[in-house]
Structure 1
Amino acid sequence: METDHIIEHGEPVRQFSVMLPNRPGALASLVKLLRVSGVEVIGLSVQDSRDVTIARLVVSDPETTEQLFIEKGIAHASCELVVVALRESGPGLLQCLDSLMIAETNVDFAYSLIPSPNGHSLIAMRVEDYEFAVAVLHQSGFKLLYQNDLSR
């Protein structure tokens, strides 16, 4: 049952969370490290505090990213995200969130990704139940993207 959504739709989008020192150049160094290995950052959310920053990254190649983080000793965590392509940013976002609310599933956090090549706005969401949220959004007519859609 675990792999049903992979066969039917594709691999879920993976997000990496990395703690960085809150100083100039820390995020640029991380992005440069990924880029040198052929990995592009296609989504980014940064939460700061006085001493450290938590960078959430969606990348074009999660396997290479994880391998690189392990090799370099970069502490990280990863999770699955639901990514929705919105035809209309404002109304589409509200319809998407309403669909999840009606289904009584919670959004833990959300942020936008770099727009897709076809110009759609993309929103990435961490939800309490990935498979349920995917089913609800599909039934509501939303276009969902998977890792292979984002690996440009």
Structure 2
Amino acid sequence: MFFYTFFVLLLLAAAFCVWRISVADFRRRIIPDAYLFPLMLIGLVITHFFPWICNTAESVAGAVLGYALAAIVGIIFERISKDKINTPIGMGDIKLLAVAGLWLGTTGLSIALIFACIFGIIWGRAKKQKFIPFAPFLFVGGFLSFITILFLL
């Protein structure tokens, strides 16, 4: 019984971190490490003790893949961007993709990225926004990826 209570408490703490990151990204276009690092630690604990989506090895591989993909995209945008201050992807987004890969593994991360990009494009076109906060859409994509993986297993 204690084991499941601990699991639910971890998920509630993760939901709180997700909410705070989403609000900060919408309001200030910043992803605070004060919520990102606890989300990473909670993801490590959950994937190690509760391997329901992916095991620890696939989780770490997903984190490395997420960080590498985002860093490559960030470097490309930095090289081609004329405005060096307002680059489209920052270090917070790069670390956020690593955390998403940690939670979802490599397969889940790829599904989440597809959902996040589609929803971000739709929202950006509808609102005619120049900057699109990536974190909320990645979290929605991650949740949909999680549901997709659960139904496919």
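When Rg/Rh (Cα atoms, Kirkwood Rh), for residues 17-56 alone is computed across structures 1, 2, the figure 1.12 traces back to 2.
Determine which structure produced the value 3.3 for distance in nm of label points 7 Å out along Cα→Cβ at positions 73 and 113, calculated from the coordinates; the candidates are 1, 2. Attributed to the structure labelled 1. Each of 1, 2 could give helix-only ellipticity at 222 nm (-39500 (n - 2.57) for each DSSP H run of 4 or more, over all residues; to 500), but the derived value -29000 comes from 2. Comparing mean projected area of the Cα convex hull in nm² across structures 1, 2, the highest figure is found for 1.
Rule-based calculations on the coordinates, nothing more; no lab input. Quick caveat: nothing in here was measured; it's all calculated off a predicted structure. Cβ atoms are built from the backbone, for glycine too; each structure is taken alone.
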